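Structures are listed in the sections that come next.
What follows is calculated from the coordinates using simple rules that are stated; it is not laboratory data. Every value quoted in this text rests on a predicted model; they were computed, and no experiment measured them. Cβ atoms are built from the backbone, for glycine too; each structure is taken alone.
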Structure 1
Amino acid sequence: MNGANRSQFVYVTFIRTTPAKLWEALTEPKFIRQYWFDTTVECSWKKGAPWKMIRDGSLTDSGEILEIDPPRRMVIRWQNEWPELKAEGPSRCTIELEPVDSAVKLTITHEMDRPDSELITAVSGGWPRIVSNLKSLLETGEIVITSHPGH
């Protein structure tokens, strides 16, 4: 796959926590709702399991767990359900955790095998807000961004 035919967004941050606590924050629905603008995630977190996100009673994203290796890595086939983005088809989101000193390096790679993806443009605005909230919540107990970008 050559780079010109794909869109990719990579976000890296360091969070003062443990891999186990960060993994829980990424997979526990009550915790997710606190930093992801009241979004509910439904998933059993096993390979092949369906994955879905619901906000305000509407399905916003769906997919399945392609790979999972707690508390190190997961890969999600990610289909946005908004009509203008659904037509682009599924993307891949890889979430990787790596302990570094007294922190965890969190790398999120969201990619799609198409050039100039509107979904990748949208997640480029969304992920920094979501991950900033996640980092702040784990380190201080409070979120920093309360507004969801776009919809």
Structure 2
Amino acid sequence: MQKRIVVNKVDPEAYRALYAIEKYLSASVLKETHKNLIKIRASQINGCAFCINLHTKEARTAGETEQRIYLLNAWKDVDLFTDEEKALLAFTEAVTFISNHVSDEVYANAAKFFNDQYLTNIIMAIVAINAWNRISIATQLPPQ
């Protein structure tokens, strides 16, 4: 791999801006399981090796099972996820694949399970991990 910039060394203020969102999310009402599912699934979609590696380790530490992590990219085809988690994952995919837009059906299904504040936190978590994925991919940040 060709050496690329290290954003936090070139412009630490840029990283601090994203960390502010992470600080907000850490104090939010989002369940740890939901945060982990969002981070892993968006990172899988985006193909971010650094983030997949990091967030699967975090999820395991928080008690997530190996089986659910392994089958997360096939969540629609297994019975390991609750209806609430499936709504969360569908919403995560829709926001991550934003060029397809978030359909009224996907939004309404998520709104069935989550109040406005929780849904706002979900959106911010999805936006944040997509930003981290793009930084990691653009700079070819290797998994640790």
Origin of the derived value 28 (relative contact order in percent (Cα under 8 Å, 6 or more apart); candidates 1, 2) = 1
key: Read-out mean count of other Cβ atoms within 10 Å over residues 10-17, computed value 15.8, structure in 1, 2   = 1
Which entry (1, 2) yields the derived value -0.34, -1.17 for log10 I(q)/I(0) by the Debye sum over Cα atoms at q = 0.14, 0.31 Å⁻¹, for residues 26-73 alone = 1
note = Output -8500 (helix-only ellipticity at 222 nm (-39500 (n - 2.57) for each DSSP H run of 4 or more, over all residues; to 500), calculated) maps, among 1, 2, to structure 1
